[in-house]
Structures are given as C-alpha cells and as structure tokens.
1. If you rank structures I, II by distance in nm of label points 7 Å out along Cα→Cβ at positions 48 and 72, which sits at the top with the largest value?
2. Using relative contact order in percent (Cα under 8 Å, 6 or more apart), single out the structure from I, II with the greatest value.
3. Which of I, II yields 2.7 for distance in nm of label points 7 Å out along Cα→Cβ at positions 32 and 56, as computed?
4. Quick check on the output: -9000 is helix-only ellipticity at 222 nm (-39500 (n - 2.57) for each DSSP H run of 4 or more, over all residues; to 500), derived from one of I, II. Which one produced it?
Structure I
Amino acid sequence: MPKIFIASDHAGFALKNALVEYVRTLGYAIEDLGALSLDPEDDYPDFVTPLAKRVISEPGSRGIVIGGSGQGEAMCANRVRGIRAAVFYGEMKVKEPLDIEGGHSEDEYDVVRLPRRHNDANVLSIGARFVSRNEADEAVRIFLETEFSRDERHQRRLAKF
C-alpha cells in the first residue's frame, strides 16, 4: 500500500482531521503535514508545497490536500515537477456514455477515478466547501484504490508532460 500524505489550510482543517482517521481505517499509513492547529490566517501553499515535494521524494506515495475549493491547492501542487493533482469538489457524472477500457461511465466519482486510471494522478485536491463528509470519504477511497491503467496510450501521454 502506498504511503499517504495529507495537508490542508484553515478551510479544510476539520475535514482533513476526519480524513486522517478514515484513511487509517482503510489500512494506509498516513502522515499529517499540517495545518496542525486552526489558524484562519494561514496560507495553503505553506502546507501544499511541502506535501507535493514529499510525494515526489517517496515514489509510489500519494497526497491528499484540502482547501476551500481545492482549486488553488491543486494549482500549487501542480507547480512541483512530477505532481499530477486532480480536483474533487463534489459528485460529477459524465453527461454522455463514456467508453472506459471497454465499458461505460461507472458513477458520479469518475471525476476521481479517471485521473487515477488515465493520468496516474498522485495528489487528490478536495474542495471542503463543496463536499459532504461522505462524498469526501468516497472520493478518497476511490483515489486510493484505483490503479493507473498502464495502457500504452496513457503512458505515452504522461511521457509528454
């Protein structure tokens, strides 16, 4: 099982703490990189950048970052070479049938599943202001359990990054 790093600013602080416990129940080793106390004046890059660097320095590990929308956190993480952060801010189902390795869209969590399968996403960024606790739990579970497909076309595309 991959090692999991988690971090948030004040906007994601409560959800981060809940997710730490949830990830442990799934059997993963998780390291909380902060914030370790609630400070309404903190800045997410102070937590997200160190997390992204840790994910890169420990091959096979994954990261979870939580902020208000998850967007800024993903942008920050993606500035670290080798990070591929995907944003989750609630259930989203594809509008048309989607061919996924011979199948169709599985459910509302394809927005998490596809970045893992097709892009080998190594960081999940969650928008705490847009998700319920149950949605966050499910998104994290899918992110951690979904494997990269290793299809030639996906590997070829990643090589172009």
Structure II
Amino acid sequence: MLSPARVTVIDSVVAFDAPIDVVFDYLADPANRPEWQSSLRRIDDLRQVGDRAGGVGTSWTDVTVVPGVSPRMEVTACEPGRVWREIGRWRSVDAVLTLTFEEREGGTDVHAEAVLTVPAVGGLVLSATRWPAARAVRADLDRAARILAGRSSR
C-alpha cells in the first residue's frame, strides 16, 4: 500500500501592524474567515467550544467558491497570543494550518505553515498546485493584515 503524500504548501511570515491580541483574536475566530479568506463564500454549522471564538474543539464547515468542496474544519490548538491550529478534512484530503504569533515593535509577525495530505496517487497533482496554493494563502493573510491595519487607523 502506498503512503499518503504530504506537502508543505506554505511556510511564511506575514507582518501585521496591530497588537498581538487583536491579530490572534481576529484570525482565530472562524466567523471572520469569509472576510479575509478569498476561497470562502461563508461558514456553516459553527459549533463553538468554550468561551473563546476559535477555541480547541470548535468546528465548522467551510463553504468554498468551488462547488461541492466544503471541508469540515476543527481547531486543534489554541494558545492565545502564541499558536492556533486547525485541520480541515474533505474526502481523503487533510489540510493543517498552523499560525504562530510573535510580538514585535509596532505589530505582530504571524508565521503560517500549511501542510496538505492526500492519497499517494494525488501527490503529483499536489506538487503541481503547491505554488498557486501558497500564493493564495499568503494573499489571504495579507488581506487580513490590511483589514486590521484599516481598523486600527480609524
């Protein structure tokens, strides 16, 4: 039996000109995702666990712009101001996004790492789509940074 193919899609740092607590709370809250994530139409079936939006165990369904692609998402790590991780599952594909946060003078650096796991036969397709996927994730986080910068300048 062939092992699944696992590929790091993005491993990048995005600068936010906002305090770490503001950046963390915004990115961790699934309700904010359609505002900054270009692939989303909306989220459905949000099940929040605990007092914090985006806390461990919180789950929802991403309704994407691609018809029929609606991964179920779940938060697997939530340490405010430090790390936030989600896993999305759709059919035989898993995607894990880990965001780590570092305060710096004048803002916050967010390190984003996304890893996709697909059946072995999908490895070639995954390799071919890695670069466009990385650009999309980076563009989405850049959009989130602009949104927060716009809010703090008001």
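1. Comparing I, II by distance in nm of label points 7 Å out along Cα→Cβ at positions 48 and 72, the maximum is at II.
2. Top value of relative contact order in percent (Cα under 8 Å, 6 or more apart), among I, II, belongs to structure II.
3. I
4. Answer for the origin of the read-out: II.
Read-outs throughout are calculated quantities, based only on the coordinates presented, and are distinct from any laboratory measurement. Computed from a prediction, not measured in an experiment: that's the story for all the values here. Cβ atoms are built from the backbone, for glycine too; each structure is taken alone.
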